[in-house]
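Below you'll find a set of structures to go through.
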Structure I
Amino acid sequence: MKIFVLIKQVAAQGSVVKIDGDGRWVEETNLVFTANESDNYALEEALLMKEAHGGEVVVCTLGPERARQVVKDALAKGADRAIFFRDDQFADLDSNALGEVFARILREEEFDLILSGLQADDTGEAELGPILAQKLNLPHVTMVVETELPDGVIKVKQELEGGWFRFVEADLPALLTIQSGINQPRYASLKGIMAMKKKEIREITMADLGITAAELSAMQSITRLYIPEKIKETTFIEGSAEEIATKLVDVLSNEAKVI
């Protein structure tokens, strides 16, 4: 069994975020970066499947040079090899274009499963998994909280809204997006860290894919990033009970217009 895991490097939770000079992203100079939380659970689920059924776990990431660390960490935890999309031209791609980048390589591989986290902590779009599944013509299930692998199929428990769940069965190959909490992600052992140094990290640029940035032009882009402006304020009504009641009715009728 060959399992691919998509991992994204994001700013660590709790980081102090400041908007950069052009107002389109954040200042990254003083940020601490780490693997996306739900992607860690996707990796652990892949490693558990490998331990139970055998096979290979391949991790993939895309980003600047600093993103190499997330695949190195994954290799130290037990992944077998990594694919690192490293090219500054990848920086401004939207989810649809990123899906095409990953699809170009995954079409070459005879995989059984693709796993990713439910969504990225930085943008929260939750788009890449379903988009990639469509481009590869795969069945896919989102918000997975439990998996089972009988022969030739994948059975999963999917989280729905309002505390509901449903059980879904899909033929392999398939793509799953994994919800945080499905398992307990492991730490890298010293043995794993030493073994990581001998594992393959295949680096791929835009030229290696045989496409140009123009061919992958984004269908959407960030035009402005800003902190929400404060437009409401709290008003204290004082006076006797009768005066407060009269003023409150006036506010609710003429300003809030709820009565």
Structure II
Amino acid sequence: MIRSRIIDIVLGVAGLAALLLLWHFVTALELISRVFLPGPAATIAALEWGLVNGDLLPQTIATINRMVQGWLLASLVAIAVGSLIGVSAIARAYIQPTLEFLRPLPASAIIPVAISIFGLNTSMVLGVVVFGAVWPTLLGTIHGFAHVEPRLVEVSRLLQMSRWEFIYKIGLPNAVPDILAGMRLSLTVALILAVVGELLTAQEGLGTAVLHAARSYRAADLYAGIILLGMIGLVSNYGLAIADKRILAWKS
């Protein structure tokens, strides 16, 4: 197990090194103008300067805060609504058709509606992030409740559990793996929509930083912002993967 993990890490580092080497040769041979694609050294220098002396650090924090707030709110709504649908036939009859109507809608189609309701502000961005990030966790919660072991359902009836007791003691523990998988997908969606919202509203964040760098032809700053966004996604995904393993350790 440890050996396999070490091999995975070595292969991952080798893949990143190969990508950086290819990037260096493309820029060194000027296959693409440095106006549009700076070298790795110039990009790393811009990233370091932006974090230490510029405003990349507060912009990164702003994007992370926006992403996490929307993700947490979406997760709470998804788990609550998914639990209600999972245990109540009446709720399924009333709510699920509406959810099936809303689910295929791309978040980009909701942006004009959100702008008309909230205006170009933080609330609009948060609303769009929540709308786009809620679905993976919601569907995971519903799936987890739908696949509760039938014998456990019978036991809950014999013990005369209330609906809330069933949710807390049987439904949610059974749905935890699906919920966590949905939350990992939701976090990626939340990051994407947070950046899109920043691009539209000019709110402080990496989306705005990347847009201004592109408009000013500051390619090194542009790619520095993109690298930061990739790092946010990478760290958050690995963090949730570690939390997933620890939370589900009882299943192994």
Structure III
Amino acid sequence: MSAVERMNKDRNIHIVIPCYNEEDRLPFGTLLELLHSEPGLRLTIADDGSTDGTRDLAQRMHEALPDRILVHGLVHNMGKAEAVRQGMLKTLEHWPDAEYIGYFDADMATPISEAFLMRQRTEPREPMIILGSRVDLLGTTDIQRSPYRHYFGRVFATMVSMQLGIPVYDTQCGAKLIRADHVRKLFDEPFLTRWLFDVELLWRCMALVGRNGMREHVAEVPLVRWHEQGGSKVRVTDAIKVPFGLWRVAKHYRGRVRK
């Protein structure tokens, strides 16, 4: 494979954007502009049963670039985990030539252009999962989030790392890339929870490659830019349920992990 062919293959990245009532935040113009500048990019808008104009907006985007934008609508609101899961599978089915298929939040806290930087930072490796990580490094990254979210994230990451038995800095950042040939293995089965599915994804990976294989098959990459946006769908009551949710997930998957 020539260097040019290799570059084109590496840039063949498809992104799922899960949406629930995101009519006011989904950046129509910005996304179309990005698609015009990145010929290897495809987008899937996974509408999670929105009750506003999100579905109509997604359909207009599809009509503007029908070969580059796919719309998948869930029949009713089923939660972000299911929207991402169905979106990933539909993207693989529609564009089987993808190298990586990822998912990014609709609020664009992480610009989709970061997907290409995440992939470049892991070359020449081809990890099964690439995690975007919000690490504020002086003079290198531009990470803007509230102190509450930062410190809650550190506590959460510590709990997850202890349960998984591996060091993970940031599981909940809404920027992930999955190698396409592993999408079906990781997303065929519905997730147990609506909001902790990123953690479940790591458990599923560990069930495939074993705990010792995680450093080889999973890569965390510091994002260059992440700006916190308002309008989060996560409620305080969801945060209160986190310890029980993590325990439930760990109990379900622990027996599957290869020794």
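Thinking of I, II, III, which structure, once distance in nm of label points 7 Å out along Cα→Cβ at positions 13 and 109 is computed, gives back 4.7? Structure II accounts for this read-out. Can you tell which of I, II, III yields -12500 when helix-only ellipticity at 222 nm (-39500 (n - 2.57) for each DSSP H run of 4 or more, over all residues; to 500) is derived from it? That value comes from structure III.
From which structure (I, II, III) was distance in nm of label points 7 Å out along Cα→Cβ at positions 21 and 189 calculated, if the value obtained is 3.9? Only structure II yields this read-out. One of I, II, III was used to compute Rg and Dmax of the Cα atoms in Å, for residues 45-140 alone, and the answer was 15.2, 45. Which one was it? For Rg and Dmax of the Cα atoms in Å, for residues 45-140 alone, the value 15.2, 45 is produced by structure III.
Hey, semi-axes √(5λ) of the Cα gyration tensor in Å derived from one of I, II, III reads 41, 25, 13; which structure?
Working: I: 42, 24, 19; II: 41, 25, 13; III: 26, 22, 19.
Checking each candidate, the match is II.
Kindly point out which one of I, II, III the value 3.9 was derived from, the read-out being distance in nm of label points 7 Å out along Cα→Cβ at positions 117 and 157.
On the way: I: 2.2; II: 3.9; III: 1.7.
The structure behind it is II.
Here, each number is a calculation from the coordinates, and none is a lab measurement. Remember, it's a predicted structure, so these values are computed and weren't measured experimentally. Cβ atoms are built from the backbone, for glycine too; each structure is taken alone.
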